[in-house]
1. Out of 1, 2, choose the structure whose coordinates give distance in nm of label points 7 Å out along Cα→Cβ at positions 288 and 304 equal to 2.0 when calculated.
2. 39, 29, 26 is what came out when semi-axes √(5λ) of the Cα gyration tensor in Å was calculated for one structure; which of 1, 2 is it?
3. Among the shown structures 1, 2, from which was the value 2.6 of distance in nm of label points 7 Å out along Cα→Cβ at positions 208 and 360 calculated?
4. Identify the structure, out of 1, 2, from whose coordinates relative contact order in percent (Cα under 8 Å, 6 or more apart) was calculated to give 15.
Structure 1
Amino acid sequence: MDLIPAASRQEFCPVDGRRPFFTAMKKHLLVLLAGLIGTWILPGRAAAQKPPLTRQQYQADFNYFWNTVRTNYCYFPQKQTDWEQVHALYQPQLDTLNTRRAFVRLLENALAELYDPHAGLSTNRPDSRRLVPTGTDVWAEFAGSRAVVRAVRPAFGAERSGVRPGMVVTAVNGVPVEEAIKLFLPRGLRQADAAARNFGLLQLLAGDHRTPRVWSLRAAGSTLTARPDEAGMQLENIRYPMRLEVRRIGAVGYIKVNNCLFDNGLIAPFDSVLTALGDTQGLILDLRETPSGGNTTVARAIMGRFIKSEAPYQRHELPEEAQTQTRRSWLELVGPRGVRYAAPLVVLVGRWTGSMGEGLAIGFDALGRATVVGSEMARLNGAIYSYKLPNSGIGFSIPVERLFHVNGQPREAFRPPVYLDPEASARGSDAASDPALQKALNLLQSQK
């Protein structure tokens with residue numbers, strides 16, 4: 001089976017220290033038992049297995065997928081995607097499609113026509129692209145024809161292999177960027193869009209789940225060959241030592257959230273550490289490692305510890321209804337919870353602050369309760385809804401609600417009031433330095 005559900009990947013290995021123990025007779029007995037088990041059990045299991053899907057069923061699933069996106073995806077006005085053309089491009093491929101593996105690839109390609117990293121499937125293949133930003137360690141954009149590294153994820157393969165902001169990627173696995181990116185560019189656009197090229201570049205640099213990446217880079221007249229996956233395919237199985245990293249820096253408290261804003265079990269530990277830091281003169285909340293986003297329950301629980309009265313923190317908007325052309329929008333409120341932390345607060349964000357992490361940033365800004373410091377965030381579009389195809393059971397998610405700062409600014413367009421350019425910050429700094437953290441400390445010092 002070559003399909004790996006995204007949420008259930010595991011690695012298996014022999015138990016350490018186990019020695020071979022079979023004698024020849026025991027091996028023969030095992031063979032005999034295996035044959036008996038196959039005779040008694042396997043026919044029943046085979047009878048219970050579902051038959052392969054027919055082409056008509058794949059066609060029905062594709063139509064469900066295409067119509068669901070057409071009806072519910074809320075960012076078409078911001079895209080150059082011609083969704084009718086997407087149907088014309090991919091529907092004929094179903095005539096020769098007869099495996100789930102091939103169907104997954106067709107859906108991946110069709111969904112990529114939206115060039116929206118917040119849209120995705122619930123399953124993947126070993127040669128599927130890694131998720132952006134969760135499964136990536138570098139952020140790059142085109143400046144003219146140059147693929148410029150804008151940010152590097154701390155402590156991951158790209159940084160360890162020497163990649164720094166400002167470098168230019170010239171080739172990926174031996175193929176020039178301009179050639180290699182063609183596989184990842186949408187085919188169903190009404191006209192060219194720079195955002196689609198940047199999406200393709202991120203897909204290219206993310207790599208897949210089985211092929212080690214090799215990048216050729218140029219910087220300040222020198223060249224670098226980087227191998228971000230040289231130590232293994234670590235982006236497939238990211239592990240953190242703890243959900244919350246907590247420390248005191250003089251009179252300032254520091255809490256870093258390690259990609260668990262989706263876990264309601266975070267609320268109690270967060271309350272505990274915030275209470276322990278209650279005597280500090282200021283607090284830094286580090287959201288720079290929250291690429292997978294989270295849920296509003298956790299977000300509201302966190303914000304509620306810093307406010308004294310109920311207030312709006314973000315605005316939602318659903319697309320106009322086709323017949324009435326009536327837009328539906330509303331403000332979401334957050335209320336106080338527990339003992340309020342009243343000292344000054346700084347929130348750190350960056351390219352790996354995603355979705356609900358971005359919601360927390362704009363929420364704290366809207367509440368006037370924190371100074372947000374950092375660079376652009378992941379800029380993931382809106383709130384996603386999940387759907388399931390009726391025959392194959394494959395799930396997919398797309399943004400259905402647009403999300404805004406309470407001042408009307410789209411969440412994906414938010415720029416921290418205290419902006420730090422990652423490239424400028426990296427100049428003259430070693431990999432261990434943290435200009436954003438230092439800026440936060442300076443701000444809190446000035447607010448005493």
Structure 2
Amino acid sequence: MEKFDVCIIGAGIGGLMAAHKIKVHDPKTSVVIVEKGQTLERRKCPASAERGCVHCGICAITNGYGGAGARSDGKLNVGTAYGGILGDELGETKAMKYIREVDSTLESFADVVNGVRDYPEMFLSNEDLKLKCLQNNLRLLDMDVRHLGTDRNFNILKNIIKHLADVGVDMRSGTEIENVEYENGKWHVTGKDTDIEASKLIIAVGRVGAGFVSKFCNKFGIKMKTNAVDIGVRVEMKDAIWREFSSRIYEPKILCRTKTFEDKTRMFCFNQGGIVSAENNNGIITANGHSFSDKSKKTDNCNFAILSSINFTEPFNKPTEFVESISRLANSIGNGNVLVQRFGDLVRGRRTNDHRLGHSTVIPTLKATPGDISLVMPHRILTNIIDTIYALDKVAPGTANDDTLLYGCEAKYYSIRPEHKPNFEVMDGAYIIGDCSGITRGLSQAGAMGLFVADDIAGRTEV
């Protein structure tokens with residue numbers, strides 16, 4: 001058995017920030033990070049625009065050093081308007097303090113090019129675009145955003161991980177934890193070839209680790225709250241259609257109240273000049289999107305998600321299973337892949353086939369299966385998506401073009417939310433942080449949560 005002061009399960013942004021800050025407080029504190037995925041350099045997704053997803057056992061996009069954020073487009077939301085509820089948990093002032101610390105920490109690990117840190121400028125909010133949306137019954141969320149890009153984000157994470165190793169953090173890839181026990185004030189973490197004892201335990205397994213968190217909470221009798229779930233599509237079109245927005249604020253995040261049912265939908269995760277990608281969530285293939293800061297990797301397209309939020313009430317309490325069942329059906333109809341359909345075909349009630357897709361003016365950036373999304377989506381959700389596309393067309397004409405492509409499904413599960421103390425402890429010396437906590441939904445707030453917990457472990461914060 002190996003003994004450490006702190007054991008962190010998961011090497012995403014939350015776990016990395018926690019380890020970094022713990023070592024800043026006390027370099028002598030022994031820290032181990034165990035991660036079931038691979039190192040950054042070995043996180044290779046074999047999928048391509050031609051092949052599509054090949055169903056790896058452990059998805060390299062969502063697992064590994066850097067977490068799901070390492071393979072994201074690296075959007076850092078410097079605020080609390082979206083991306084989680086950390087502002088509600090800590091208070092706005094304290095939450096912003098830690099979010100800004102995440103921003104400054106990432107900047108400190110950016111590469112130096114010609115004597116200057118390679119760190120991008122902030123995209124600020126825009127009042128003219130907010131007014132344009134309001135005039136069309138849409139709400140543009142107000143947030144400052146820093147776009148790192150997939151490539152720059154990767155380099156920053158690589159530098160952080162190297163630094164952690166240099167200061168003595170024991171980092172272990174390809175290490176899946178099978179059991180956690182608590183005995184005599186110590187946490188015992190075991191798996192194949194792994195037997196660790198630690199005084200403090202930080203679980204930071206990301207959204208993909210929701211099952212691990214649920215199992216942990218059930219084992220130790222920790223109560224859990226059910227979060228909302230989102231289901232929808234990834235939308236792809238010519239980049240020029242949204243350039244008025246993307247050139248001024250980088251990422252438009254827009255809320256819509258749908259015309260037919262007055263349900264809440266949202267447009268988010270906008271990728272200018274980006275690509276649509278597939279990711280494996282515990283055997284279910286869903287759509288996502290990325291963009292790059294390297295101009296040579298830009299495409300002629302942009303993409304974003306349109307998601308319909310669902311809050312179930314009693315007696316149903318399995319929202320994740322509901323979303324997974326829809327995504328599995330899409331995979332079944334898509335022969336193990338996500339579906340793609342022209343918007344014009346969808347509203348006319350016809351299936352997209354290879355012939356129609358081949359004549360589309362929008363060239364798909366992901367090898368997906370042409371099909372009919374209406375065979376997958378529940379009527380209410382599908383109607384919400386169509387209503388939202390027509391609403392967005394009013395502020396970005398061309399969004400509702402026939403050749404706009406819809407990839408289904410895109411799903412956001414948002415982990416169940418374990419009950420916790422004000423310092424995020426769920427048991428003595430055990431913390432659940434980041435997206436697996438159900439509190440955060442992105443890089444900045446997940447990283448901020450890691451920094452806060454590190455301060456708490458060091459006795460440097462007030463809650």
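Every number in this text was worked out from the coordinates using simple rules, so none of it is lab data. None of the values given here were measured: they were computed from a predicted structure. Cβ atoms are built from the backbone, for glycine too; each structure is taken alone.
1. Source structure for this number: 2.
2. On the way: 1: 39, 29, 26; 2: 36, 24, 21.
Source structure for this number: 1.
3. Working: 1: 3.5; 2: 2.6.
Of the structures listed, the value fits 2.
4. Details: 1: 15; 2: 24.
It traces back to 1.
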